[in-house]
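A.B. asks: In what follows, structures are represented as structure tokens.
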Structure 1
Amino acid sequence: MPTWLVTGGAGFIGGNFVLDAVARGIRVINLDALTYAGNLDTLASLEGNAAHVFVHGDIGDRALVARLLAEHAPDAVVNFAAESHVDRSIDGPAAFVQTNVVGTLALLEATRDYWRALDEGKRDAFRFLHVSTDEVYGSLGETGKFTELTPFAPNSPYSASKAASDHLVRAFHHTYGLPALTTNCSNNYGPFQFPEKLIPLVIAKALAGEPLPIYGDGRYVRDWLHVSDHCAAINAVLERGRAGETYNVGGDAERENIVVVQTICALLDARKPLSDGRARESLMTFVKDRPGHDRRYAIDSSKLRGELGWKPAATFEQGIAQTVDWYLEHQPWVRRVLDGSYRLERIGAAA
């Protein structure tokens with residue numbers, strides 16, 4: 001049974017990845033600091049499963065990471081651990097630098113030392129995979145897509161911190177030989193997403209009949225990727241990717257934010273109409289734009305498709321309908337998440 005050390009495995013993407021990995025016969029050592037977006041409820045189905053070992057801790061704790069590496073001898077390290085919300089980075093950028101930059105450096109140093117001590121066969125097979133974002137590339141105009149060769153031009157404290165961590169991963173490969181890979185993905189959506197992100201936030205507010213905030217003119221474009229397709233892409237990169245390479249992961253599903261909100265409204269109206277008969281589109285409310293808001297993201301994932309044979313399985317229409325149904329069926333999970341510090345309030349409004 002292969003063993004992977006997964007960091008940030010109680011978060012949205014990490015949690016989905018851990019559930020999939022264990023189902024596929026991987027033993028997962030799951031290190032998570034359980035900050036506001038980490039949620040052990042996501043992993044409830046793994047309780048008592050010997051293939052999942054949860055450890056409450058920080059990637060910045062180099063001694064802890066070193067101990068876990070020595071004790072469990074993983075075949076790969078997959079790093080999801082990150083502060084990940086742009087609005088929160090506007091209000092408090094220091095936490096993003098601490099986790100995404102300083103924490104990633106500590107993780108890299110501990111992993112490098114562990115990898116160097118492995119026997120030759122295991123050293124050759126080992127992989128460090130760093131999960132990042134398309135936001136490091138900045139903003140696109142009306143045409144074009146981000147490729148792996150697009151220069152970094154981050155526009156928020158969040159994306160700047162992720163760009164720095166990407167550079168560190170690259171440096172550890174070229175300086176020390178660490179067999180590292182990076183994936184840069186477009187906007188994810190799907191089960192277990194913390195309800196400050198657009199899709200679960202709109203679902204929660206629309207179900208409650210509350211105003212649906214639309215930043216600026218609502219015409220910001222994102223390339224949407226179902227989290228299950230992202231997990232499949234990461235698996236492909238781990239299994240067949242070339243050490244030292246970066247792979248972009250996109251869903252080929254560009255949508256304006258306002259269209260995403262309208263789609264969710266229509267799906268909820270069909271499944272759970274408001275008691276007063278109103279169409280949920282009437283709840284859409286335009287609010288002051290986010291400072292430094294990138295206009296458009298779009299990913300060219302042809303390298304991943306051509307080299308590794310990956311492609312998304314879900315269309316946006318299929319994925320968003322499945323996601324709405326999941327949240328309708330898992331309202332107790334949503335309520336438990338909202339019992340924490342987040343109350344669907346607007347954050348990151350001021351530069």
Structure 2
Amino acid sequence: MSATDSIKNTDNLNYLNIGLMLLACGVAFFVPFELFLIVYAVLGPAHYLTEISWLHERKYFSRGKWDFVFLSLAAIALFVTSYVLRPNGVVTGEQSQTYSTAFVYIAFISALAMVVLKTAFQRLLAVLVIMVSAIISKSAMVFFSVFLPTLIHVYLFTGLFMLYGAMKGRSKSGYLSCLVFILIPFLFVFIHPESGISEWARRDYSKFEGLNLYILNLWDSNIYSLPVTTKSGFDTMISGIYQSQVGVAFMRFIAFAYTYHYLNWFSKTTVIKWHQIPKMRMTVIVVLWLVSVGLYYYDYRLGFDVLFLISFLHVFLEFPLNHVSFIGIYTEAKAIFSGSSVQAQPIKGKKR
């Protein structure tokens with residue numbers, strides 16, 4: 001393929017993604033709750049399974065052969081704490097929240113060590129220090145436990161991946177897609193069309209209300225105060241999610257962020273080539289995806305609980321790639337501002 005054809009294909013893909021952003025935005029304006037629930041149940045599992053497979057093929061973008069095992073164990077520990085220990089009264093709700101926050105903190109910071117440190121001894125020492133320091137994560141619970149695995153993962157990290165790609169290719173259409181991605185959330189601030197919520201969406205969205213509550217609390221803690229200690233306070237919070245103008249605006253942003261996060265992944269199939277895997281693995285992925293969608297259809301809350309582990313697993317296993325992107329953006333920025341034509345290459349795992 002010639003350089004001209006490559007640029008043309010890149011531009012076409014970027015324009016396609018701009019179209020997908022506008023599509024996600026348009027639907028999010030009118031049925032934000034329904035859009036989120038549908039894409040989370042249908043596209044979500046497909047994304048988890050295919051991305052984990054893709055990360056496996058690329059050695060999880062870490063330097064150590066078994067680094068992914070540590071990240072997987074952290075995700076399993078979070079699942080056990082939330083779905084085994086807490087329901088059986090082994091830990092309290094507050095303790096479960098503290099432990100879960102620590103697991104996310106350990107996984108995220110350790111992933112940086114897995115990317116930048118060369119020897120196994122250095123990485124092991126760093127991980128031990130990070131585990132000891134996890135006690136400080138409690139003060140940043142909202143960041144690590146609420147926003148990092150959700151909106152930061154689906155919006156900020158997606159935007160950074162887009163920016164890194166645009167900078168590597170010095171692509172004007174790539175920069176344009178990044179600009180559109182940044183500007184769309186402002187539409188939700190200034191445009192407020194009439195929209196309602198269906199009975200099934202109101203019922204099934206209950207599993208996700210915590211994210212909205214924390215956003216509302218950050219927006220105006222005087223009105224939407226956490227923790228909720230009274231029935232009137234609870235009613236105010238719930239009303240804020242489903243009926244207030246600001247609550248619906250935030251929901252539109254959430255729906256847009258998740259929808260485009262998934263669409264962006266699948267739109268770049270020919271670029272990242274996640275589909276180039278053994279037929280048996282693809283068959284397993286398709287079967288697991290069908291079962292997952294079936295669970296959500298049968299009982300949405302059951303589907304959420306069953307898929308909780310794989311959802312967090314894909315987030316944790318992606319952490320090294322997140323750090324690779326941060327480093328890549330910094331390196332590319334230095335090259336651009338210095339006038340260098342040398343482009344940074346992503347860190348790849350060792351051949352194993």
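A.B. asks: Consider the structures 1, 2: one of them gives 22.2 for mean count of other Cβ atoms within 10 Å over residues 25-32 as calculated from the coordinates. Say which.
C.D. replies: Comparing all candidates, it corresponds to 1.
A.B. asks: Here's another thing I want to ask about it. For the read-out mean count of other Cβ atoms within 10 Å over residues 257-264, a value of 20.2 was computed from one structure; give its label from 1, 2.
C.D. replies: Structure of origin is 1.
A.B. asks: Something else now. For mean count of other Cβ atoms within 10 Å over residues 73-80, which of the structures 1, 2 scores highest?
C.D. replies: That would be structure 1.
A.B. asks: To continue, here is another question. Work out FRET efficiency 1/(1 + (r/R0)^6) of positions 65 and 97 (r between Cβ atoms, R0 = 35 Å, to 0.05) for each of structures 1, 2, then name the structure with the largest result.
C.D. replies: 1
A.B. asks: Work out the source of -12000 here, i.e. which of 1, 2 gives that when helix-only ellipticity at 222 nm (-39500 (n - 2.57) for each DSSP H run of 4 or more, over all residues; to 500) is computed.
C.D. replies: For helix-only ellipticity at 222 nm (-39500 (n - 2.57) for each DSSP H run of 4 or more, over all residues; to 500), the value -12000 is produced by structure 1.
A.B. asks: Still on this structure, I have one more. Please state which of the structures 1, 2 yields 131 when volume of the Cα convex hull per residue in Å³, for residues 273-320 alone is computed from it.
C.D. replies: 1
A.B. asks: The value 19 for relative contact order in percent (Cα under 8 Å, 6 or more apart) was derived from one model only; which of 1, 2 is it? Let's see the in-between values first.
C.D. replies: Values: 1: 19; 2: 37.
Label of the source structure: 1.
A.B. asks: For which of 1, 2 does mean projected area of the Cα convex hull in nm², calculated from the coordinates, equal 19.9?
C.D. replies: 2
A.B. asks: Please compute distance in nm of label points 7 Å out along Cα→Cβ at positions 17 and 297 for structures 1, 2 and give me the label with the greatest value.
C.D. replies: 2
A.B. asks: Please state which of the structures 1, 2 yields 9.6 when mean projected area of the Cα convex hull in nm², for residues 49-168 alone is computed from it.
C.D. replies: Going through each structure in turn, the value belongs to 1.
A.B. asks: Which structure, out of 1, 2, was distance in nm of label points 7 Å out along Cα→Cβ at positions 81 and 217 derived from, given a value of 1.6?
C.D. replies: It traces back to 2.
No value in this document is a laboratory result; all are computed from the given coordinates. The shown structure was predicted, so the numbers you read here are calculated from the model rather than taken from an experiment. Cβ atoms are built from the backbone, for glycine too; each structure is taken alone.
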